[in-house]
Structure I
Amino acid sequence: MLEREWVSVTDPDDDHRRYTFDVSFLLSSYTCIYGAGCEGIHPGAQDPAIGCCLHGAYLNDDDDPKELERLAREELDPSTMQFHAKAVKKGVLTTDEDGEVLTRTVKGGCIFANRTGFEGGIGCALHHLAESRGEHHSTYKPTVCWQVPLHRTIDELTANDGDTLEVHTIAAYERGHWGEGGAEFGWWCLDDEVAFVGRHPVYRSMEVELRMMVGDAVYDELAEHLDVRRRQSGRITFLPLV
């Protein structure tokens with residue numbers, strides 16, 4: 001049975017914060033195949049242009065709801081956002097039955113997701129906005145959107161000195177992380193070999209995202225370790241484990 005490999009890095013700026021990384025995924029050749037074979041999370045039952053944005057994007061504490069609303073009203077327009085009129089009329093955010101804030105869905109997908117045939121281009125209008133300005137898409141997209149398929153969990157443990165040790169685990173976003181219903185998704189990011197065709201390992205292709213998640217010092221130490229580990233690839237089979 002093949003096992004996943006992990007490595008931990010203590011934050012040089014805070015010895016009570018530790019990051020644990022999924023080496024097997026970060027050294028894999030995963031790349032997003034949106035628009036290049038991904039049929040979305042319900043293959044055959046949705047417009048592939050919606051991708052993994054079927055249910056909208058849940059915001060977290062790092063996201064600014066007012067900024068998302070402003071972007072829709074002031075930075076996007078009908079030529080760049082297919083459902084711009086609905087965004088202006090009703091807003092781009094809503095709340096679920098538990099009071100959690102997420103982007104509104106329209107016709108079976110996130111309000112920012114332009115569909116097949118839209119002249120402004122399929123896919124996330126926020127992503128297109130960033131690209132048109134030469135910026136990284138994380139500048140405008142909700143955190144969960146620019147992090148996928150990376151996933152972070154935070155646990156608090158007791159350190160040797162009795163203080164709290166904060167442990168951040170950065171790993172692949174697997175079905176279990178989606179909670180109830182995750183087992184029913186068509187999760188192309190990790191379940192199919194067709195997504196493991198990138199020219200560069202994940203820790204390099206998603207360098208911007210990782211630096212944002214863990215900081216420059218931790219990323220640099222991680223990358224140095226993975227550069228060496230990559231040259232030792234004969235010792236372990238990196239993902240996909242199929």
Structure II
Amino acid sequence: MLTIMFIAYQIAQATLGVAAGYVHASFMESWCHDNMQHASRVERDSYKNIPALQTLIERCWQSHTLMHHSMSYRQDHVTQFSSPDEQQKLGNYANEHGFDLRENFGLSVHGLSTMQFLGPFLPASLLFTVLTPPTIAVPFAMMSCASLAHSKYVHPYLHKPYKEALAEAPLPIAAYLKTNRGKKMWVDHFVHHRHPKFNFNLLGRIGDKLRGVFREPDTHDIIEIKRIGGPPLDNI
């Protein structure tokens with residue numbers, strides 16, 4: 001009986017760690033995406049007294065807002081470049097500014113960007129490591145890695161027609177995209193590109209909803225989703 005109670009207690013702790021970690025990771029993902037990758041000129045200049053941080057945020061903005069949003073996917077959500085010349089120009093820009101071409105112009109995360117991505121998640125993870133047992137702290141920290149995994153491995157398939165994404169993605173990612181959550185993620189990210197001050201989350205919607213920046217697709221969005229081959233919109 002004591003063994004069963006101990007196992008149940010451990011499971012309860014792990015569940016608490018996952019739940020708390022999910023809320024934290026989703027909130028931080030939304031906040032960082034908004035305030036770093038989409039930071040305004042005024043916001044970027046506000047860090048001028050902290051040069052290292054200003055440089056980091058400037059590069060986040062260049063990689064995401066400039067290269068990923070403005071210089072690519074201008075034609076529509078599933079067309080990264082409208083012509084080979086456009087691709088060459090963006091490649092030249094990325095090379096000139098020292099961006100890792102493995103990131104495919106902000107489509108994924110590689111190298112040093114991996115550590116930069118995880119940085120904002122570390123304070124709370126370290127705090128949980130100090131204040132809670134491993135059965136809570138480890139699941140909590142793992143949710144930060146889940147946020148990174150979405151940006152690195154799932155995000156590239158959110159810019160493909162839905163059926164094409166299912167055909168090209170590795171089996172685990174394709175299975176994830178087939179779920180209701182996967183379909184919502186595709187639609188939410190589409191809305192983010194159409195309305196960049198909303199829907200910053202990939203890891204669920206709770207962070208955006210807590211921050212008041214979640215938006216459902218409007219009539220025009222739905223028409224475009226159907227035109228470019230988005231997921232079926234029934235029951236999502």
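Things to note:
- For -6000 (helix-only ellipticity at 222 nm (-39500 (n - 2.57) for each DSSP H run of 4 or more, over all residues; to 500), calculated) the corresponding structure among I, II: I
- Comparing distance in nm of label points 7 Å out along Cα→Cβ at positions 138 and 170 across structures I, II, the highest figure is found for II.
- Structure with the greatest value (metric FRET efficiency 1/(1 + (r/R0)^6) of positions 162 and 194 (r between Cβ atoms, R0 = 30 Å, to 0.05), set I, II): II
- Looking across I, II, the calculation of Rg and Dmax of the Cα atoms in Å, for residues 106-145 alone that yields 10.5, 30 traces back to I.
- Identity of the structure behind 19.1, 60 (criterion: Rg and Dmax of the Cα atoms in Å, calculated), options I, II: I
Every read-out reported here was derived from the displayed coordinates using simple, explicitly stated rules and does not represent laboratory data. Keep in mind that what you see is a predicted model, and the values were worked out from it rather than measured. Cβ atoms are built from the backbone, for glycine too; each structure is taken alone.
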